[in-house]
Structure P
Amino acid sequence: MKRILPVFALVISLGLIVFLYYQTTRLEQALQLSDKRFADCQQVNFQLQMKSKGDSEPAAKPAEAPAEVTSAEPRDLLTTAQLSRLVRRGLGNPATMLRTSLERQQQRLLPAEGKVGGTMKIREVSVLSDHYALATFDDGHSAGQMLLRYEAKGPQQISWQRVDYVLE
C-alpha cells in the first residue's frame with residue numbers, strides 16, 4: 001500500500017506532463033497556421049486593393065510575413081528588402097525622406113480644394129512598399145485618402161503620381 005500511492009502519483013504526473021506537451025505542440029502548430037493565414041490574407045487584401053484601385057499590374061511577388069516588416073513608423077509596411085532597396089537609392093531614412101518629399105509636392109497631388117476656409121493638407125502617410133504610399137488628407141470639413149505611386153532615384157529625385165483617391 002505504501003508503494004502504490006507514490007507509483008500512482010508518478011503515473012498521474014507523467015500523464016499530466018504528456019498532456020501538457022501535447023497541448024503545447026498543438027498550440028504551436030495552430031499559431032504557425034494562423035501566422036500563415038494572416039500573411040495570405042495580407043497578400044490577398046493588397047492584391048484586391050490594387051485591383052479595385054485600377055492598377056493593371058499584378059503584384060510581382062507575395063507580401064512578406066509580418067515578422068519581416070521593418071520600419072521607423074508603425075503604420076509603414078516596408079519589408080526589410082524594400083527598405084534596403086530604398087537605402088541603396090540614396091534614401092538614408094526612407095520613410096522620413098518620402099514624407100518630406102510628399103509634403104513639398106502635396107498641393108500638386110491633392111485631388112480637391114479646401115472648403116469653408118479650410119486648407120486641404122495631407123495629415124498621415126503610410127508607406128506601403130518601395131513603390132506605393134497611402135495618404136490621408138483633410139481640410140477640417142471634408143477628408144479623403146489617395147493611393148500614390150512614387151519613384152525614388154535619389155534623395156532629391158522622388159517623383160510622385162496620384163493613382164486613385166476617395167473623398168469621404
Structure Q
Amino acid sequence: MTRYVIGLDAGTTNLREADHLLVALAAELVLPEGVFGCTHLVRGDRPRVALSFTLPSEATLRAAREGLAAKGYEATDGAPDAVGRAVLYPGVPELTGTVTVGQLLAGSAIDRVTVLGTPGVPAADLPLITRGHVRPGWQGPELVLAAVPAAGGTLVPFEVPDPTPCCADH
C-alpha cells in the first residue's frame with residue numbers, strides 16, 4: 001500500500017506542545033482513520049520538535065497540504081527522519097486504562113512491546129496500565145512501545161504523560 005508522508009516544522013520546542021499541535025491539526029484537517037501522526041526531535045543550532053503525517057492517498061495529501069497552507073504552515077515532502085514517535089496511529093483511541101500486551105498488539109498498529117531491563121518478549125496476558133499516554137516509536141519498519149515494570153506485576157509505557165521538567169525544584 002502506498003503511503004504519502006508530509007512533514008511540518010512549526011517551531012515547537014517540546015513534546016507536549018508538539019503532541020497538542022499534532023492532534024489539533026489532525027482534527028482541524030479532518031484526517032481519516034488510519035493516519036499516522038508523529039513527532040521528530042530536530043537537533044542542531046535550534047533544537048525543536050517537528051511533525052509528520054502519513055496519509056493513505058494522494059487526495060488526502062493534497063487536502064492536508066491545502067489545509068495546512070490555509071493555516072500558515074508549509075508542509076514538506078517526507079518525514080524529518082525515520083525514527084518518529086507516534087502520537088496518532090490506528091488503535092490509539094482504544095488504548096486507555098489497563099489492557100494486556102496481547103490486546104495492545106492485536107488492537108493497534110503497535111508491532112512489538114519491549115520491556116526495558118528485561119530480555120525477551122513480555123507475555124501476552126501481562127497487564128499494561130496505559131495512563132492514556134501510549135507513544136511508541138519507529139524502529140525500522142516496526143512501531144515499538146518501550147515499557148517498564150510497575151507495581152503489582154504490571155507494565156507502564158516508559159514515557160510518562162506529565163514529565164517533571166529538568167530542575168523543577170530549583
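Read-outs: derived from the displayed coordinates by stated rules, not from any lab. The structure displayed is predicted, hence computed values, not measured ones. Cβ atoms are built from the backbone, for glycine too; each structure is taken alone.
Quick check: -15500 is what I get for helix-only ellipticity at 222 nm (-39500 (n - 2.57) for each DSSP H run of 4 or more, over all residues; to 500), calculated from one of P, Q. Which structure matches? Each step should come with its number before you reach the end.
Values: P: -15500; Q: -6000.
Checking each candidate, the match is P.
One of P, Q was used to compute distance in nm of label points 7 Å out along Cα→Cβ at positions 84 and 100, and the answer was 3.2. Which one was it? Each step should come with its number before you reach the end.
Numbers: P: 2.5; Q: 3.2.
The read-out was computed on structure Q.
Distance in nm of label points 7 Å out along Cα→Cβ at positions 12 and 116 computed as 7.1: which structure among P, Q? Present the calculation step by step, with values, prior to reporting the outcome.
Working: P: 7.1; Q: 2.1.
Checking each candidate, the match is P.
0.05 is what came out when FRET efficiency 1/(1 + (r/R0)^6) of positions 4 and 124 (r between Cβ atoms, R0 = 41 Å, to 0.05) was calculated for one structure; which of P, Q is it? Working shown, then result.
Working: P: 0.05; Q: 0.75.
Source structure for this number: P.
Compare distance in nm of label points 7 Å out along Cα→Cβ at positions 20 and 140 across structures P, Q and report the one with the greatest value. Present the calculation step by step, with values, prior to reporting the outcome.
Values: P: 6.1; Q: 3.8.
Checked P, Q; max of distance in nm of label points 7 Å out along Cα→Cβ at positions 20 and 140 sits with P.
The value 14 for relative contact order in percent (Cα under 8 Å, 6 or more apart) was derived from one model only; which of P, Q is it?
Numbers: P: 14; Q: 19.
Answer by label: P.
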